[in-house]
Structure P
Amino acid sequence: MPNVSLIGPGDRTNFETLARTTKDKKTADRIRIILALDDGHPAREVAKLFLVDESTVKKWRNKFKRRKLFTDWLSTDVTGYSGKLTKGQEASVSEFVESKTVTDCKEVVSFIKGKFGINYTVNGTAKLLHRLGFVYKQTTLIPGKLDEEAQTAWLEGYEKLRSKLPENEVILFGDGVHPSHNVHASKAWIKKGQEKKVPTNTGRKRININGVLNLEEMTSVVHFCETINAQTTMEMLDKIQEAYPQKKKIHIIVDNARYYKNKDVQAYLAKRKCRVKLIFLPPYSPNLNFIERLWHFLKKYIIGIKRRDSFKEFEQDIRDFFDNFKDYEDRLRQFIGTRLHLIRAA
C-alpha cells in the first residue's frame, strides 16, 4: 500500500516535539499513533503496537483528517513548547500582557486561542510567559492622582537645599502615624501543607504619634497624644525646637495634612522666635518622605506578629522602641536607605 502522508510538509518535527513534551500519556499516544500512520504502518499494526483497538486507531486518524487547527483534533489542550508560536506571535503575547494587568494565565490562554487559534493549557502558558521574561509578583500600588512634574521639581529643590545646608540648620522629615492595637500579617517559614496561625486583638484602640526623623543622625523626636490636631502639632514643634537648641533654622518636610496648615499653626510659625520652617510635599507623595519608611519599620518589626493582651503592653513596646532608638540604628539605616525615588504614573 502506498504511503499516504497525513502530516503536512514541515509539520513532522513539530509533531515529534509535541509527543515528547506532552505530559499526558493518552494525549502523547494519540500523537504517536498519527506519527506511526504517517510512516505508512497499517492501522492493524499500529493498534497492536499501542495496545488499543483498531477502531480506536481509525477514529483518531479520521479526527486528525477533519482537524481545523494544529491540536483541536486531540479534544484537549496540550502544554505549549518552544516553537509552537512564531516569534511574531510571541511578540504579540508580550505586548498583550504588558498592556494589561494580567492576574490569571487564563486571560492569555483566551488571547492566544482567539488571535491565533492555538490551544495552550494554563501550565503551558505560565511556562511561555516565564520564557518571555515575565514573572508573577505583587503589583505596586501608587497614588492615583500623583503629579510627576511636581514631584520632580520638589525633589530638585530638596537636593539643592540639602547640598547647600549650613552647619546651623537641619532637615527633618515629619508625619503622624496611628498604629492599632493588633498584630500585622507577615510572611514566615511554615511547613508545607500547614498553617501558622497568629491570634489577633480587636484593633479598636490605637496610639497617635506625631514625629520627625533626622536621617543624617538617625534620631527621632516623637510626641504621643490623644489626637493629632493643631494644638498637639504646636506642642510637637516645641519639642523639636528644644531638641535642637543650636540650630538657627529647622526645616521640616511634611505632607499637606490640615493641622499643618491650620491658622493657629501658621501663626505659631510666623513668630519671630520660631526657628521652624515647614516644607510641604507635593500632594500624594509619601514616596518623598523618609519617615514613611520609619513607620513601616515600626509596624513590621516592632509591632509585627507579637500579640499583646493589653493595650498598655502594646503602647509600652512602642515607647521602648523610641526610647532606645539608637540601638536600632544599623537596622534602620539599612531599611530606610538614603535615596528618595520618584513614582511614575501608571
Structure Q
Amino acid sequence: MKNVFFNRCQNRLRSGWRILIYFVLFFGIFALIGVILKNFIPVRIIRSLISFPVILVITFGTLWLGGRHLDHRRFKDYGFHFSRRWWLNFIFGILLGALLFCIIFLFEKALGWIKIVGYFQNKRDGYIEMPFVIPLIMGFISFIIVGIFEENTFRAYQINNLSEGLNKNNSMAKKALIGAYILSSIIFGLFHSGNQNITYVGLINLVLLGLFLGLPYVLSGELAMPIALHISWNSFQGLVFGFPVSGEATNCSFIAIEQGGPQKWTGGAFGPEGGLIVSIASVVGCIFVLLWFKIFQRPMSLFTKMAEYNSPNLSRKDIYLADNSI
C-alpha cells in the first residue's frame, strides 16, 4: 500500500509534506524573531539594522536545512552554481528590471498620468531628520533582502519540490516543471493578496510577475537573474521613481510623484503593479528573457533536471521506479 507521507524508495518525505514543513519552519522562525525584536528593541532604525542580517540567516539557514534534511539536495543545486555565466545573468537581470521601469515611468509621464512634485523625498518615520542617503541605503538593503528571500522561497524551494512531486515515476519531467512553474507563480500571487489596496488586476499581475521572475529559473536552474530582476524591479519602482511597491507607499525616493491617469492602467494606490501597464511590461520582460537565453544558451530548453531526483544513494533503477507524487 502506498505511503502518503513517506517515499520509501527515496527514503524521504513526499514533496507536499516537505514544502509544508519548510514553510512552517521559515515563517515560524521569521514571526518569532519579529516579535522578539519588536519587544526588546524599540528603536526602529536599530531594529532594522539587526533584522537585515537575521532575515538573511533565516533565509539561507532554512533553505540549507530543508535541502539537507528534507530534500537530500546540495545547497548550490537550488540555483547557486556561481560562475561567469551566473554573474552575467545577474547583471542582465539588474539592467532589465531597470529598463522596464524606466519605460513605464517615461510612458506615464508622456501621457500626463504622473506629475513630478519634488526630488530626494524622505518621509520615512524615524529617518526624517537624517541625511537622504541613509533611508535610501536602508530601503535598498530591504529590497535586496526581499528579492533574495522571496526568490529562495517561491522559486528555488517550491519549483524544485513541486516539479519533483508532479514528475510521477520520473517519466514526465518537462510537463512537471511547467506545472510547478505555473503553480508556484499562482502561490506567489496569492501570498501578496493581503497587501494594501490590492485589486483583481493587481492579483493577476502578481501571478504574471511570478511567471516573469520564474522564467529564467526554469530555463537555467539558477537564481541569478530572478534575484537580480526582483531587486532591480522593486528598487527602480520605489526608490528611484517613487511609485508604491505592491501596495506599499514609498516614503523615500529620488523622484517624488503625484499619480493621476486611469486607474485600470496605472494601478492607482496599489502602484503600477495594479494596472494594465505592468501586465504588458511582464510580457515584454518575458520576451527579453527568452531572447537572452536564445542568444547565450544554445540550445535553449527547460532545465528539467530539477524535476528529477538524482540522489547519489540511489541506483538508476531505484530512481526510475520511485513514486514521488505529491
Structure R
Amino acid sequence: MAVGRRQFIAMLGGAGVTWPLTARAQQPAMPVIGLLDPRSPDAITDRLRGFREGLKQHGYVEGENVAIDYRFAENKSDRLPELAADLIHRHVALILTSGPPSAFAAKAATDTIPILILVGDDPVKLGLVTSLSRPGGNVTGINIFNAELAANRLELLRTLVPGAARLAILLNQADASLAEPQLRDAQAASRSMGLQIQVFNVNTSREIDDAFAAIARERPDAVVSAVSPFMNSRRVQLAQLAAYYRIPTIFPSREYVEVGGLMSYGADVVDGYRQLGIYAGQILKGVKPADLPVVQANKFELAINTQTARMLGLTVPPSLLAIADDVIE
C-alpha cells in the first residue's frame, strides 16, 4: 500500500519518540557518588573543585557520566548517621567523607560500599583502616596530617611574635577525635618551648564570640586555631574576630588567610580532595578500596596575609616571607 508524504512524516515522528527511549533503556545507569559532610555547602566550594578535577582525570564529569548526591549536616554532627543511612538507601556507588565524624558515620552504616576519607590524623590510630599500605575493608583515602602540626604552628607563631609567652588555643572539643590529639601535641610542644597555653572550647558560633571576648580581657600574646570541620565553616567569623580584637592568630589552612586571617600552616586541602577524586575515579572503574593505600599528604603550605600583619602592627620577618608559599598583600 502506498504511503502518503504526510503519513510517512507522522510515522517518522512516532518512531522518533520510541528510538531514544529504547537507546536510553540500553545505557547503564549513571553512577552516583554520595558526599557526606558535617558542614554547609559554601564551606567546601574550593575543595569540591579539587575533587571534580581528580574525577576528570579518569574521564568522569559531574552531570555527564557521574552524579554526586550531596548530604550536608549544617554543623550538626548528630545528623551524620541519619544522612549516611539515606545515602545507603540511595544505593550510591561510593561515599566521600571529610573529617572523622562523617567517616565514622559512613563506616558504621556500611561495610560494603566503598568509603573515601580525608582526615587530619592517623586513620589507623583512629580505627578507620587496618594499615596504610593495605587498608583492608571498604575504606581508604588521605591523611593530611593537619592535626599533627601543632609544634610547627607554635614555632611559626613565635617567629612572627618573638616575645610570645602566653598562648590561647581554640578547640572544638565536641569533635574529640580531632581535639584530643591536637591538645596533647600542643601541650607537649608548649612545654618544650617554655610557653603557657590556655584552652578555649568552641562548639557553636556563640561560643566563638564568647571565647574571643574572654581572650580580649585576658590578653594572651597570640592564638592558635585548631583543626576542625566546624571551625573551618566559621573561618570568616574567626578571622574577623582575631582582627577586631587585634590578636595574632595562626590557622590550619590557607582558606582562613584568604578571608583575612593572619597566618596559616597546613596541608593543601584542595589538593587532598583532588587525590580523593582520582581514587573515586579508580573505584568507579572497579578498583577495590582495600587495594588503594592511604595517601600521606606531602604538600604543606605556609600562607601569610601581610595586610592583616600591618593592621596588627606586626612586621613579618624576611625569614618567614622567604619560606611562605602564599603571601597575600
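Quick note: the coordinates plus some simple rules give every number you see, no bench work behind them. No experiment lies behind these values; they were computed from the predicted model shown.
Taking relative contact order in percent (Cα under 8 Å, 6 or more apart) for each of P, Q, R, which is largest?
Q
For volume of the Cα convex hull per residue in Å³, for residues 31-102 alone, the calculated result is 140, so let me know which of P, Q, R that is.
Traced to structure Q.
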